[in-house]
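S.K.: Take a look at these structures.
What follows draws every value from the coordinates through simple rules; no lab data is involved. The structure displayed is predicted, hence computed values, not measured ones. Cβ atoms are built from the backbone, for glycine too; each structure is taken alone.
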Structure P
Amino acid sequence: MKPLFTNEAKKIWGEIAKNAKIESHSYELEIHKKLLELFQAGSFYYFIFDVKNGEYEFISPEITTILGYPTDIKVMDHLENIHPQDQPYFLNFENTLREFFAKLPVDKKQKYKVRYDFRIKNSLGKYVRILHQLVILQHDDLGNIYKSLGIHTDISQLKKSGAPALSFIGLEGEPSYINVKSKKIYRPAITLELFTKREKQVLQLFAAGKSSLETGAFLNLSKLTVDNYRKKLLLKTNSKNLNALVSRAIMEDWL
């Protein structure tokens, strides 16, 4: 899903920026003020994102401590490390973000911060759960957004499981919207990371033509236990029957 994922992300950002008329001016004071609005206890790094070009303008050096990435990492290289099961959430949240800010009056676009979480792989190959927060840094007179300021905080110890969640937090007295439901335009791809070690073993034996009884004998499991694994595999992959499951496993290289 990686090429599709990154291309779709750039498409959404292009819609957000549209034909923004970019003005060049210093916003150092704005950054310090907005960092206070975004602050979250824990280890974090911050960044300035060029929405129109889909690239980072600046990343603070703490990214190296938290994720092991260099400060000159490209956005697309960064995004590709997001957990495969969280990539659709990321796209759906970004699309919801686009719709939310498009409906806001121009004078209120900088009065909200966006907050959601996702898992991302660090340089050692371990997944870290990040709380992603951002505010609009600059927009043109028509409200087209072209710069945002974000903070990524490591919340791995605070949230160890559960689906990512999106909220819009009102600033300066504006109302907040917590756990916003997003349209499921993008859906999770099935990857090997979705299956447990035992489920992979059962699936491999099914693909080899083994029955539940034979699979149980090979893995030293009861037929009932194997049948339960089969039900879980069908449910996880949304497969109608065992033949459909095995065919898809072969076609999509799950084995």
Structure Q
Amino acid sequence: MHHLGILAHSTEGAALSFLSFCQEGFRRLGEHDHPDVTLDYIPFGRSMAAWDAGDHDTVRKTLAVSVDRLSRAGAEFFICPDNTAHLALERPGPALALPGLHIAEVVAEQAARDGRTRVGVLGTSYTMEGPVYPRALGARGIAAEIPDPGEREVVNRIIFDELVNGVFTEDSRAAYIKIIERLAARGCDAVALVCTEIPLLIAPEHSPLPTLDSTRLLSAAAYEAAAGLRPFPSWRGGAEGLAS
């Protein structure tokens, strides 16, 4: 079994990823058993000014510190259960200290296996308006669809005002459901929940469309990599080696 490192960049998403990874072990290995796992978390607030300034290179440097600490703690590969962080991780720069699974690649692989042709993308404004998911999905012949500007503002506000702070309300769930309904009306055959906190608000039974839960998909892929059930990752940041 390989030792997993979790590069945390937001609290609720990292916690869900940790739990999901351990639960995958319980399910496959037996009660109380899972591959070794270490989590490192430099508080998100220390990167917020850089995010607001669009300074992804500075964010990448902070994330690289976490990856280095995971390596020194004995981890052999990493995941980052934060979709937005991959905008920074894809920036050019020195190779990260560990190889990692790229969350958008994992989600896009599942969308392709499911035969999806047009996927709605719900996440932070940075993620919805950024290149990560159009590239990953487009490389597999899948169109990426995002909500209209006003709807994107609603999705983003709920994430930062509520979800990352552990607040989950029925009003916000209803707002997300309406947005997903409109994505369905525009021809989407699935919705990717690509803020790792969204699955805590929108479960499959709530969604008008089949969901691609980026958090749990990444955790399951991490278990498979740790257990030798999928190819060991080789990506060390930047765009090299990603599907395009």
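S.K.: Computing helix-only ellipticity at 222 nm (-39500 (n - 2.57) for each DSSP H run of 4 or more, over all residues; to 500) gives -13500 for which of P, Q?
M.R.: Attributed to the structure labelled Q.
S.K.: Continuing with this model, one more query. To which of P, Q does the computed value 16.1 (mean count of other Cβ atoms within 10 Å over residues 4-11) belong?
M.R.: So the calculation was done on P.
S.K.: Tell me which of P, Q gives 116 when you compute volume of the Cα convex hull per residue in Å³.
M.R.: Q
S.K.: If distance in nm of label points 7 Å out along Cα→Cβ at positions 108 and 140 comes out at 0.9 when worked out from the coordinates, which of P, Q was used?
M.R.: Matching structure: Q.
S.K.: Also: If we compute relative contact order in percent (Cα under 8 Å, 6 or more apart) for structures P, Q, which one ends up with the highest value?
M.R.: Q
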